[in-house]
Structure 1
Amino acid sequence: MNPHDSYEPISVFDIFKIGIGPSSSHTLGPWRAAQRFIQSLKEKNCLSDVEQVKILLYGSLAKTGHGHGTDVAVQLGLSGYDPVSIDVNSIAARINDIAAMKKIVLGGLHEVDFDPKEDIDFLITESLPYHPNALSFLVLLKNGDDISETYYSVGGGFVNKEGEEISSSMQTQLPFPIDTSENLLHWCRKTGMGISEVVMENENAWRPELETRKGLLNIWNVMKECMLRGCHTTGVLPGGLNVKRRAADLNKKLLNKKRFDNYDDWIKAIRAGGNSFKYTLDWVSCFALAINEENASFGRVVTAPTNGAAGVVPAVLQYFLVFVNAREEEEKIIQFLLTAAEMGSIFKKGSTISAAMGGCQAEIGVSSAMAAAALTECMGGSQRQAMMAAEIAMEHHLGLTCDPIAGLVQVPCIERNTMGAIKAITASQLALQSTPDFAKVSLDGVIKTMWDTAKDMNTKYKETAEGGLAVNVPLGLKEC
């Protein structure tokens, strides 16, 4: 089955999802799958009849699931907790309670015996053909019947249920259907609108514009809070690698040891430091580090388009608001996020945003392309210059492998967000100083190349922790 067989209208809120780290495909996706399974049991009126539940994790979910918290996510999802609203500080206690009591309360309503060590199987030698990120839920009912459902976490928190087809009659009909960058350019030329304006018109097919604007500002608010928190939190990241958090120390150094609990005061202090190249570069890195250190700590982040690449888009947007625009302007924030989301959507449709399918080019590469296009539009660039910026950013991420040490979204993932952010800014500057008429590579061309590269890439470089840095860095792990 080809992931690109059916048309899929994608909203900005599909690309930008509020969730919990460390991985959109290995944490948020399985969490959502567990929630959907519980809802399925409710619809069948058999939740209270469940006597036993088991979870089978396949492929990449099995190989790096421990490091990505897949087992934690499915337990929380089965228990009825939502990643948007759960108190992140309560997660460890809830998981410890399930392990100690050997009980789980399905949907928060029905208690059954459950031992995570016995009832969650990591099938590291088995994969399902549709997608490397597969998981199955099996339940035994009191009357002896059994129910099983299989889900695929296809990247960015998107989840497909096996055997479930989306009817075209059920899909939202958009005024400007877009599958490729050429489609997008066609609508921009025909209407005279910018990328963000075309996207907003499509969003209006789902909900009133005021609701979209409010939702986007909330997305930015979560990103801001994550940055602020990450820039003021010290310590060591969980998981056993003993990776020291760096954003807080860098933040402290750049602000002469001052600490800020208020976002506005923090930004005012950053602006007061000037805008030299070195100072700006340090802050872009700091913003990206902060978010992905929060992500690695089961913090609340926004997929952009994934958790592992969550730091790039907000770091570049923050760069624009602090060092370029000199004020936080709602219109520019909305414009930036709409443009970025459309780029992510086009990459998902034409290639993949799943590292288990395409390596890290599908995460950091796509996020860098998203940020580059968005920054270019906000800087006054044309539609073609914005697409050129996205192309440049991805062109220089092609072939980037996903090789997380110990399956944790830490090394090299956190630093890669800083590189993706800087590449996005460079790509934008190049596009703004260029004439797209003379470009040799189109955005659609680089997306096709990315997909071809993804298909050719060895599986050991696709989020399996079986190649690259994951096997060449001999770090001793400690239980954490």
Structure 2
Amino acid sequence: MQRESLSVFDMFKIGVGPSSSHTLGPWRAAEMFIQQLSAEGCLHEVEKLVCRLYGSLAKTGKGHGTDIAVMMGLCGEDPVTFRTELLQQKIDTINQTNRLKLAGVHEIVFAQDINIEFRKKESLAFHPNALQLCAMLSNGREISITYYSVGGGFVVQEGEGGKNSGNRVLKYDVHDADELLQNCMRAGIPISQLVMENENQWRSRIETEAGLLNIWRIMRECMYKGSTTEGVLPGGLNVQRRAAKMCRQMLPGITFQNEQEWLSAIRKSPTNFTTTMNWISCFALAVNEENASFGRVVTAPTNGAAGVVPAVLMYYHLFAGGHYEIDIIRFLLTASEIGALFKKGSTISAAMGGCQAEIGVSSAMAAGALTECLGGTPAQALQAAEIAMEHHLGMTCDPIGGLVQIPCIERNTMGAIKAITASQLALQADADLMKISLDTVIKTMWETAQDMSSKYKETADGGLAAHIPLNLPEC
């Protein structure tokens, strides 16, 4: 695995659901293609544009909204700022007129079912999530670029390196968990402080803290919206939203008009073990129901696993003493570093490694972060991450109908609960006596990913997806 410098904002990205690899990644790839055409001064010469989807992007692209994401990227819309409630209207307009404005300025003839090809029987060698964008110009020239959506919203252009914050010389060079622990021990600092000192190579501490609090704002807004929105999820499975019903049952007769009143009501309500567990599940469900509805979420480290870290962080914030902004910042810094270890040493792409690469990694991130914030040592934080992943090893990705709904949404609740349990186990243990290191479990996860059949890697060809009879449009 190559050495790479990853920022906290590489691991936590603001985007649109339902998938970081199948929605956010292709969206960004389409943006990159349009930017390339503009840089070459030929955007206005484009007469025809075709997008070809391969591998997992082709097999589950319809359910994940890959075609929609590509069109949005070609239009020049930004997934961070685009008003998600206008998404369907935008797509309907393109389909009704068979016209699409590249970068919002150059109109071409474009039919979704014709100009986006799902090549389900073809895969490219570098990564299962591949798409090729091809523009035909008025002078007869053709420009074609292949991109790979490698998980977590990361995009790699064929022949080039990954698109992250750029490999920089950081104060603490960390490639694996052992290096991370040794650096923390030598400097006598927690993981979060090490990460912050590395982040200073990209921007000021004030900017990093503001960015992380904005990430937390988006997470909170997503949990609130998901906990107050009724209805059926899109896609044809007719999955009922559950978070809002759970929220009502736990706050009987209580009304609130905004997020702050909602949080205040939760704080004032009676809590016991059962209700606390229910709230954790509610938070996780809320995020991933929003994700399934093309809502705005934060990759943590992916969209399919976006509910785990927010649910555990909200648990810490409301029930375990994490009341202050500095607590939130420390949690997110530590979580991002653990996620980066998996990105560097294995994968965070379900199409490459199954669901262990998404829910498993997110659970490890949350477990390690919670452990540090509850007073654990760096060794205990890494041990918590190891425990969480150890009990997700081999988890397959088998989305029914190619939709990020069943079993994906419920798996976020399980990942959150496992993270809290892993943290408690680590805090009560002597990390020096544990038999399995985080590096060992990361290596094992990668080997498991390589051994796993492709039908269990986000293709909807195996597992639950192969055994649930459906009457859906081709996914």
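A few points about this structure:
- Of structures 1, 2, the largest value of distance in nm of label points 7 Å out along Cα→Cβ at positions 347 and 371 belongs to 2.
- Structure (1, 2) behind the derived value 1.6 of distance in nm of label points 7 Å out along Cα→Cβ at positions 155 and 443: 1
- FRET efficiency 1/(1 + (r/R0)^6) of positions 211 and 403 (r between Cβ atoms, R0 = 41 Å, to 0.05) - highest-scoring structure of 1, 2: 2
Where a number appears in this text, it was derived from the coordinates with a stated rule and is not lab data. What you see is a predicted model; the values in this text were computed from it and never measured. Cβ atoms are built from the backbone, for glycine too; each structure is taken alone.
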